[in-house]
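Read-outs: derived from the displayed coordinates by stated rules, not from any lab. The structure displayed is predicted, hence computed values, not measured ones.
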Structure P
Amino acid sequence: MSEGVGVLTVEFKTNLLAPAQGQELIARGKVVRSGRTITVCQAEAFMQVAGAETLVATMIATIMTVRDRPNVVG
């Protein structure tokens, strides 16, 4: 998102697939589609054990961009 732009979460879904056991947690995220108002993001989390990665969680989120609105800090 651009600096100074607010965001709201429209939808957020996480699937926990396996126990997170190992030496290192690796998370990879990407923007699936970025529109003028709605952005869809996806991420996966892996645990690394002896060089092998095991998928432990997935996430998909829909984010709404909020422009032209004063920031409220409370």
Structure Q
Amino acid sequence: MTDHWRAYAEFLPAAIHTQSKAETYTLEGYNSIFRHFLARLRKKSKCYTKSLEMVKYSVLLLMKYRNKEFTILSL
């Protein structure tokens, strides 16, 4: 799913490429949440991760917290 920027059509196969603002709206909302709460995903940040596994765990923890599956006190 992408917006209607023409450059995407150059490198994404038409068979799997869907252009829709309705679908990218939700995705951009999640990207905003990740950048807000996880310093390692912010642009121009000194915090970064060398381990893809740690990024995965950070995102999973944030999503579990946001979905009220656990609280900070239960850690």
Structure R
Amino acid sequence: MPTHYYRIAVAFRPGPQELEALAFLVPNRPTEERLESFLTSIDEIERLSGIDFLGELDDGVEEVLESARAPRIWPEN
């Protein structure tokens, strides 16, 4: 039984930083915690899983997206 599961979402948004990412690492157990409390960086998920998720991107773009932890979940538009 896995101890955690993850989800990574990448969105294109016109502007200076065209790609944005959200990464979640959630324990595989019942919880009352808000989803925002499970935000993490893609780098952290890669470190734990051994998977390179955004390897096809330009290295500069990949580094920025993977190292950042989103401060909140994207607003609905």
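See the values below:
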quantity: Test item: Rg/Rh (Cα atoms, Kirkwood Rh) calculated as 0.98, pick one of P, Q, R; calculated: R
quantity: Of the structures P, Q, R, the one that -15000 was derived from, the read-out being helix-only ellipticity at 222 nm (-39500 (n - 2.57) for each DSSP H run of 4 or more, over all residues; to 500); calculated: Q
quantity: Source structure (of P, Q, R) for relative contact order in percent (Cα under 8 Å, 6 or more apart), computed value 40; calculated: P
